[in-house]
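Undergrad: Structures incoming, each one as structure tokens.
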Structure P
């Protein structure tokens, strides 16, 4: 375990998640960035309380960890396109209530996402996280041997064709479906993990449709094990930073018709790979 000088670490569960307490994200320096990254790699998702960041400071903090991406759901005229605003209320029921990893439909999916609470319901709207390294580790040797050589297609249109009001082929002009390994190697820890998700994974390449569906359903269900999860209850001033390479998340949409507004800044990652020697 790493010793930290810039915050007190409070683990949420044995599997995943830690609060980084007494940490002021408006005071960024190399030591803070190094320690947050170390905590992220150890715990998959880290949480901050009582933060007062502006949008600009939110962007600045996320940019310490890599290049920032612009999501196609961000309005073209938004002055700070790095920020994706996720707002739901009486006229918009939350739809992020499925286990997923962000933007796996990209050629180089996200390293991580930094989410900031803007407006919260009186109760509900928690976010759950699950450890996909542990999900892989708990598979049988036979299942690991079966899935390690496989690849799967990830498609933006599965979710965003309807949300953006566009035909799948129009989205595919800019964001064609991408093929990634079913089991990927984490580029910083060399851990293996399950890298398919119910939101964006469309099918396993070179496999009969029914067999692909059944195998994907089996792999999706590994995320649902409570022993692999943590649950974060948001408060005013709360932020979360998760590693999209090693965990999935689920935004509980149990607060309708109350309002929940969040802002997300996402850090670009690299192309997933599987290293059989790792």
Structure Q
């Protein structure tokens, strides 16, 4: 119980720090001072560290991997998005990405805050070594798709920005945004493939069938196909720029429906997530 209490304090702190991160990025956009963006980045890193400790505390307190219900997965989803966005911010020196990514992180972790935090006994089907690989892969995939979504929105809004204005100067050229978004989609599709394959193997061991057309399985496949079509059109039909950005945005809508919509409207064997 001690670790679960610690996890709740950490969770609240993390939620507050992500809000502070967003406000600092907004302040950076208003005051146009680089020092503020560096502080925002540091606060986001601290939030991610505490977020990691919260997940670890939850796992110790629950006596299992903390990845088996809506609250735990939403928390981990926000963690994955924060991690991937930080990687892209640091790699491409693109601090303003944080200003667009932080509201999405807050929405997801806010959704987690509204879910039941009760620790329940694992279902027999979940007591498998495949749990960690399957769900961890989904977290990274969703996080990468979330970053691709944010990058696509920035791409679509970039042309509406004042030429040679602050935002225009601090956002990469459209061509580079397009490439970064493409790389993020590639990362997401790779890990979503791991998610589906590991889930199929796990399902065969648990229920004797690799595929049962459960709503979650079906919509995971639909999401995979959307991003696979995106890559096919980009490579073979040379789809870039605005069409690719719109496609990536539609893909993330499918991700959100697969995670929240399916659990809400299409219950199945994955409803415990």
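What follows draws every value from the coordinates through simple rules; no lab data is involved. Nothing here was measured: the structure is a model prediction, and the numbers come from that model. Cβ atoms are built from the backbone, for glycine too; each structure is taken alone.
Undergrad: P, Q: which one has relative contact order in percent (Cα under 8 Å, 6 or more apart), as calculated, at 35?
TA: P
Undergrad: Suppose helix-only ellipticity at 222 nm (-39500 (n - 2.57) for each DSSP H run of 4 or more, over all residues; to 500) works out to -26500; of P, Q, which structure was it derived from?
TA: This value belongs to structure Q.
Undergrad: Using volume of the Cα convex hull per residue in Å³, single out the structure from P, Q with the greatest value.
TA: Greatest value across P, Q: structure P.
Undergrad: Which of the displayed structures (P, Q) returns the greatest value of mean projected area of the Cα convex hull in nm², for residues 157-228 alone on calculation?
TA: When mean projected area of the Cα convex hull in nm², for residues 157-228 alone is calculated for P, Q, structure P comes out on top.
Undergrad: Suppose distance in nm of label points 7 Å out along Cα→Cβ at positions 61 and 149 works out to 4.6; of P, Q, which structure was it derived from?
TA: P
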